[in-house]
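Dropping the structures in below, format is structure tokens.
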Structure I
């Protein structure tokens, strides 16, 4: 069954006819060309497909595209602004938390959502919030350090990593 949906992706309105069984990941990658979200496990366990919907991290591999109708979606392609890395992205680069890069978009988006809450996080809270992401390259130490730097040690008013999605 086909259905027409409209939603914003990185601030841009997209209207597309989809099969009601298509996942948001399939629509973003295969139909709209946003390839930053990766297909990892396909069952919502690894976080490689994470995007923000109305500011909340979701696993797009198990989120039907029809559910995005009328919503705002932020992908990794929309995090930087005017060619400049966001504060979260800079922290991940600075702390060497990017390794192969497969899991990085999801981790950056989840950290971006946390940053939008404008609060201080303990290391344990950061670990808990990022626990839905699997990284095969690291022991998570640099990832945790990067998130801590972005959330607790940056000037929150000076980077676009703390903006809300439109």
Structure II
């Protein structure tokens, strides 16, 4: 079974980095909309999205922010990390089919509080920046190694109208 393991505050070095790569699907957008309640038509209505400024369905900005959180909580520093703050700048939209690479890099360590500032960057398959920012976390003081939890599969079904029954 695969394990996830953290890097303790003492193990972290300036310049340490971790990344993940994820391809955006329309199912990702639907699940994020269901979970967040954000049904902005730019994300969930293809007909509307054709007429907005991007001319296509785009991901929720915080979908990319959630990927940054994933790297922080599972890779660097990893399990036991306490997320304190995040600043994000959205440079361009992420569309269905885009492959996003999220990278976090240790930029500063604050010894007295075990706080770490990380530079965060997400780029698309063309190497274009889609999100940049910084995160502040408390890095764990002790080593943690855990089995990666197997999450359940999600099945989406179209909601039927009571009038169509």
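Here, each number is a calculation from the coordinates, and none is a lab measurement. If you're wondering where the values come from, they're calculated on a predicted model, not measured in any experiment. Cβ atoms are built from the backbone, for glycine too; each structure is taken alone.
Using volume of the Cα convex hull per residue in Å³ as the calculated read-out, with 136 as its value, let me know the right label among I, II.
The read-out was computed on structure II.
Computing distance in nm of label points 7 Å out along Cα→Cβ at positions 16 and 144 gives 3.7 for which of I, II?
Matching structure: I.
Assuming 2.4 is distance in nm of label points 7 Å out along Cα→Cβ at positions 48 and 96 as calculated from a single structure, say which of I, II it is.
I
Which structure, out of I, II, was distance in nm of label points 7 Å out along Cα→Cβ at positions 8 and 104 calculated from, if the result is 2.7?
Corresponding structure: I.
Say we calculate relative contact order in percent (Cα under 8 Å, 6 or more apart) for every structure; which of I, II gives the highest result?
II
Where is distance in nm of label points 7 Å out along Cα→Cβ at positions 40 and 152 largest, in which of I, II?
Max of distance in nm of label points 7 Å out along Cα→Cβ at positions 40 and 152: II.
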